[in-house]
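Enquirer: Quick heads-up: structures coming right below.
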Structure I
């Protein structure tokens, strides 16, 4: 029996701003010691899945590869790189078709989300084993979470009666209002829909054929016109866009008659808001979840998260039930009761075309990272890191000159047609409109401080002449 983990790694995570941004969404956030994406991958590995498929946006390919590289025992992975978001039904259809093409139709697919917390992995493995048994017999399996409150943020699955045994699903219902959720809870017949699934590739394709044939035709066309390079499947933008934007619940699970629910015997949290992140941490005697470095007086039930380029003192006094998230370029202070509305802040920033809605304080690129440390009229200071063996594009700027100082590692700086080996403490000047490139020729990370001087300092003032990563 071949087992395949399919990890869905998408979504902007707007309710987790400012830690989650469009260019650095919540699958790449660390909760505890590792990212949510890594935890999902390891959850599948614990279940014995020898193969891995990750469905993610093409812009997040290198972030995903970084997560895999940092794992102690990374599995071989196939990446399905979406040119734009298309919801869970197309993602699962593409994964199933790729699974049949790459492995076989009787492969059991364990579909996991990259934004869940499951502290008890052993208990998850036990539930997954039951799901594998049902899937091997042709069932479409979902994992049901016993509701602990009338939550309006989840979809629900109705069964005959909530129990510890697997059973056939009677119906799926979308996120209800509060009164309806209370009624569901009172009946004892509803699970929360976890958004995790299990089935063979053949079974889910047959279900698409029966209940969403148009979607399946579009997915087949997207697979047929795709190109695979080094384990990454790239899709044609037009063909990919023919797929409808629809969830797997709407497309298949609500309509199929062979859906079974495996009750979760494990703790579970959908990391969809800051209070859910807070619940994933151990609270102190006052109900606070915050770093030991925070100075707190007369503070209760408050979550504090600090991300800083350098040492920073954060103090709270006389506050209760707040979320405080401090990043180098943005600060969120919200009451926990309003945490679901953080998306309104992001929507407002987007309407103003504000960078903070899209880019994180530390921007990740295929070659490394950059972070803006200081900016005033006429100049900007950045910290740039470059991975061993990687290089920035050969480029020039119309409206700024640059000053580079290497502070760690060994760089090769090309200015014009001349290359200059550059070591810690050494300085290079890049004149306006002069082509240049930076390469890390050492074995360790290269760290460089860049000072830009000019009339315009935007990221779009880059003319690329050559690029290892195919960017224009």
Structure II
């Protein structure tokens, strides 16, 4: 295919050149009605590019197939048979993928180290999760994606499962053996969904971890705004094979997706695909070399432990994305949350994620020498300044296996059940009626329907006192928790 084509961008340029005036949404009429004070911050061109596809970039019948052509080009670029754009982020895309494979009351294998959006999908859909627990690295208090044998055991115990949702890469950059898991699923003719939100860049360089479509996944969801160059909320479904019909996926997406899709997202997806096909290998090669230099500098700093190739191997991760740079700060005597706050305040460096132990920064093709120096300088300064930071309360890190909570009732049942807010000290043994997800990264420690354990409660309460954010809980301090009425 001719990847110099950019159907959405071309349609936007044609719209401007024609001088069309739209007597429908958006009401600002390409910026004419926007407060000048808003334009001073956001810029007039942003609003000029805000045009609906229907009766805007395309006609009433969508007869010019602008979006369809852009999606065909995307599919070809990443070795998929079909691609569908989504402008509600992968939080919505993964919900769509799940209800495409399983329905209310049906079982779906799900990696337990999943984002809260997946648990939200379980609540909305009524799908019953069969949790496939990750491989825990006790030394690093880190959850790696489950291995093929974990998946095989889960299928043996639940042969009526309709498929699986696998999360890879994780927020810290560790990757699953997608091909191995796909083989296990396909032996039983079951589909594999891969939530590869952090992997949009993977198809475009051979030194990066395996891309889901190349590793035989059936359906892959990516967030192009995360590691690509599209605006926020830009997401893509990638589909291959015949286990998931594309018509069914489109119908399920129509249930959840917006009817007012943003041309800003479509156009940036279109342009990013062209950029990656034409220059992705060279751009990512530069980013990989840059990340190698940054890693080398951080590894040389005292009391910072870099997450590196030692986490790859049997019983650990299958691979590691070199562009995700994770540093353990425990030996500095501070938490990852403290490190993130100090780097933002003192260095104007905003890291992508942090938890009680570590911080994570992502490198993309957009980085340059200046951003490289800024990041390495920030870590260097952090190593010196850490001793001056006021100690935070100790976080009670639990033994990893104590977070494998029993799923007593389905998440949907628990979430909508009669509930009461009780002291956390009285919640052990009760069934949770809410999620509790430290954010970022947003992986639930407790999901609705799980039996609350002492270690989980102690971890969340001590974490909240130390600065951990738990925004989805009714009581973010975690001193009380919402549970099902007995």
Structure III
């Protein structure tokens, strides 16, 4: 029987809940807005509170016999060609941890692209999984990382045949994509699963001109943030599964370990409604966004001092396999300013917020929600930025290391380091010590330093000069980076063995 994508089980159940006029003696305590602070109600509106009901014993009965969530998840799976889908209200930061824990356990190895998000590293710390880092495809000229190639995963598996699976991030926040089919083949020849952190790819299944998405490429688990490129509310995430190497029962068990027992029905409703919107109208909506992106990219390229990075910049031998054009990434170094300066100027003077910023780029994320009105404002603001740039202070230099210097040797397991004895040392004395904390330029949230990695002068200079230039470092113990948290006793031993001295080589042989 064909799925009826005109239905939206969560939204329909909410309508029914209101129609019946149920009286609740359960959480949440605001009791359908009646107890909410009047000023909060004035700002948020009562619709937020009216949709904030318990998932069981509210939206559904106490035994969930209405199968409201189950039916919504089945429709989502059908829409994106997955066999199973799970809704998450804790963002993909939780979903990716559940996916990792369904593939490997404490002291077991997992191959991971080193351009992974900090949520993956948090998963390593919580689980005790031993990472085998696979080097991204570095563009040394643009100082940009693209997803690792299938060949790099193949080489890592040859060195670590006991690895339980692999995890790759695709698309990146910059829009570059991995050859997922080839990486999946590498994994499946060994009968181990591939997890894809596809947080930035919720839209990919809904238009043929976009890069292949994880399930169609043969991945086993895919994690997607619907709130990023879709219409979901913040923290709305899903993870999809192809049954076989990982069972749905196991994935559900791992997710239950981490997830909240009080999920937000508001987030469920956003996920459910977005699936219906995309299943019925996605190709038209995404197609319009792609056409708009082509126009915007061409117009920005005409602004002196700006370059829009596209397929010719991102794709090719040793770079990315494919490219998503909706994250419009703009190199502003021709204006003599940093991306940090550009983003700050646009926010202050144009009331406009950028998706990401780094030492030379800003990113403007386009979605199906944009039109010529919003992109017209974007183009006008960028032209104003180009005119204002000569009057801005000289761009503070950021000393970005070469790729070989940017990677740090993993000396100890992230979990052992994070929970082990640590001390704070001055930045000037941190080189050679083993970091006991993450240090992550954000956005996009890819750690430059992980717990257990041996610090070096080039990376410390990169972080200190980046901080001075406006880089956001939200996670170190000392946000001013005067000190860094390091291991008290540097054992100098490789992760998991306690025997082999640290040679300074990158795990995985990359």
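Read-outs: derived from the displayed coordinates by stated rules, not from any lab. Every value quoted in this text rests on a predicted model; they were computed, and no experiment measured them. Cβ atoms are built from the backbone, for glycine too; each structure is taken alone.
Enquirer: Suppose distance in nm of label points 7 Å out along Cα→Cβ at positions 168 and 192 works out to 1.5; of I, II, III, which structure was it derived from?
Expert: Working through the options, I get structure III.
Enquirer: Further, regarding this structure: Check the numbers for distance in nm of label points 7 Å out along Cα→Cβ at positions 176 and 384 across I, II, III and tell me which is largest.
Expert: Structure I gives the largest value of distance in nm of label points 7 Å out along Cα→Cβ at positions 176 and 384 among I, II, III.
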